[in-house]
Structure 1
């Protein structure tokens, strides 16, 4: 008897099923990798935006002159880029809920390309990130030291105007904390 060479229909069906399940698993893996990549990109952008805002805060005047009198920038508008010398709150003490509520003068918005869209309590339609900051004097240091906090979160809209998502940090946001002390003149 002569044996036929080649594959039977059953072998072809089994090979096709194995190949299909492998391709399906690979497609799911690609989808997961794309989401992880997008999330990592958003986290990197949030970290860079937080760092930029912290640098703006640190560049404001907070020192003493030659006679020992305090010099404090309490009027710069850092919700705009570049900073405006007046029209803002500078290093003035922020409201206690500045990291939870959108307070004009203590928040601004940024689009997906990293361009500042200005501040205010209501985000523009193309806002991709909300930056909030809080400035708190540390009384233990005779008013010469400030606690600076910056929170950057992806703006997803929703909620009433002037509100943001709660104070519990989420995976898609960045928080920075710093200290600013007066320097002698």
Structure 2
């Protein structure tokens, strides 16, 4: 629901993705591929698999982008597979919810993306060479009534958020964990998200 296009722009800034060979998996909606294309990327959509398997040759991609359902806890085999297909200087970009926002109140508050993942001792930032960039987005609706209708689908949690609405939007913070191939931060990229 990133109607402002902030997530694709942040991915391109961290990648960059424009004009680069990029694999994208875990795409939540078909329009995400179009959003990445609009940001200048030419993404190859890869079906997620466990263990992660990217059907490309070694050192053949400039970026690997995982969106929301992969890299849940950062497995060594998944990191090795991403590093295998990335060229030297290539980038791994992992998108997850960050929390501390209205949208996280609609989901399980004990989910790791809302707690341990973003901490310094968490699986991304502790030993795996990731940095983090938090993108502040919104779920924006035409009216408060439209927002309330969508929130009704979330049951009691949605009703609680609906009661607090003062405008037709929900805050939504998204984390992009990013690292260079092998955990190296390439020169000229954002060191700290």
Structure 3
């Protein structure tokens, strides 16, 4: 599949998303996700692709970013989200608490770092290295604790979500193949770039 020019693909993409609302299910909102729900306007995403993504990727991203037409996919996604909601809530609760702990642990070190850093640039260069080293030491320990808690929460979340994702995928894959002939390889729309 060879996309048209960026200009042509952008116009076609905007037309496809005309009159669609936040919450609409989309194909390839992100290059490593097959189907997901819009959390902001499609226009914002199109503008972001045009302003921040590499020129070499823009036309394909715009070509594949489309609303899902299949009602079966929407129903499967809704069922999937209902199935994973408890795991998502549990994961969010653990990660938010762990991040708060991380910020609490690093705040004094950050305040001390800022206090040392504020004076004149020459003095700053002299004093910053020990302050940064102290901050890094405190932050590294706090981050390791956060990462440990986050990894465990992610693993538990993934175990809870995997069966629902597999059921959803069985419905989504045929609809995707019908609606969106593209280079999707199960992980990305840019499979050659991963090599």
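Every number in this text was worked out from the coordinates using simple rules, so none of it is lab data. It should be emphasised that the depicted structure is a prediction, and the values quoted were computed from it without experimental measurement. Cβ atoms are built from the backbone, for glycine too; each structure is taken alone.
Here are some notes:
- When FRET efficiency 1/(1 + (r/R0)^6) of positions 32 and 136 (r between Cβ atoms, R0 = 35 Å, to 0.05) is computed for each of 1, 2, 3, the one that comes out at 1.00 is 2.
- Structures 1, 2, 3 were shown, and helix-only ellipticity at 222 nm (-39500 (n - 2.57) for each DSSP H run of 4 or more, over all residues; to 500) at -25500 was computed from 3.
- Largest in Rg/Rh (Cα atoms, Kirkwood Rh) among the labelled structures 1, 2, 3 is structure 1.
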